[in-house]
1. Which structure, out of I, II, was helix-only ellipticity at 222 nm (-39500 (n - 2.57) for each DSSP H run of 4 or more, over all residues; to 500) derived from, given a value of -28000?
2. Computing relative contact order in percent (Cα under 8 Å, 6 or more apart) for each of I, II, which one ends up highest?
3. Taking distance in nm of label points 7 Å out along Cα→Cβ at positions 51 and 83 for each of I, II, which is largest?
4. Comparing I, II, where is distance in nm of label points 7 Å out along Cα→Cβ at positions 11 and 99 highest?
5. Among the shown structures I, II, from which was the value 1.00 of FRET efficiency 1/(1 + (r/R0)^6) of positions 19 and 59 (r between Cβ atoms, R0 = 25 Å, to 0.05) calculated?
6. Output the label of whichever structure in I, II has the greatest value of volume of the Cα convex hull per residue in Å³.
Structure I
Amino acid sequence: MHLTAEPEVILGLIAIVAGFTIYAFIKSRHLERMQQLQMGTPLQDIHKSFIEVKLGLLFIGIGIGILTAFILNLIFTNAFDFYPAFIFLFGGLGLLLSFFIVRNYKMKQ
């Protein structure tokens, strides 16, 4: 028995998992802030976590990974194994780059 998955199915599953993860993150953050308001503790500054930078570079990395895998798929026919590998590779590189950017910003202040 030979099991194969089409790249559209894999990318669809990755998009669903990523969407659910982002939803769960935003929902838990909202609940945490509501709890802080009820307890009367001060809210943390939103920009100290640099979530915009982290998510922006993550999605740029994922986009570059998909584009790179697509180009390699055109060069090497039937090489669908590139998609998940390059999505995770470039997504991780985007997060690593965001770490260094945030760290340099915090060191300057």
Structure II
Amino acid sequence: MEARDNVFSIVMIGIMVISAFVLTYKWMTRFASSNYSADAVIVLAAMVLIGALAAMILSIDLRIRKIESMIEAKERSLRINIQSVEENVDHKLNVVLNKANNNMDEMSRRMYK
């Protein structure tokens, strides 16, 4: 699944860069005078800008996935720890309740003697 997501992201980055090239080139040739053609530096700068933006978005996506996996791992360990504490408290409570019941039984036996 992750490999498919990475391939999809790379394809989308390529589409973004190509569309930036086409859009910038068309704008520059459309609004330029008849003796002026599109400036290659501006077209290249637009492509680099879009490529950097796409790389930044991909980087943010990867960081979010990493944080999600860390949170899931912490949640799992927390769940296990809570279950362990619950079992421990339950055991100690049962011991205390048994002692209290034994004391109550012993006191009731002494009262009837």
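Any read-out appearing in this document is the output of simple, stated calculations on the displayed coordinates, not a laboratory observation. From a predicted model like this one, the values you see are computed outputs, not experimental measurements. Cβ atoms are built from the backbone, for glycine too; each structure is taken alone.
1. Structure I accounts for this read-out.
2. Going through I, II one by one, relative contact order in percent (Cα under 8 Å, 6 or more apart) is largest in I.
3. Looking at the calculated values, the largest one is II.
4. When distance in nm of label points 7 Å out along Cα→Cβ at positions 11 and 99 is calculated for I, II, structure II comes out on top.
5. I
6. II
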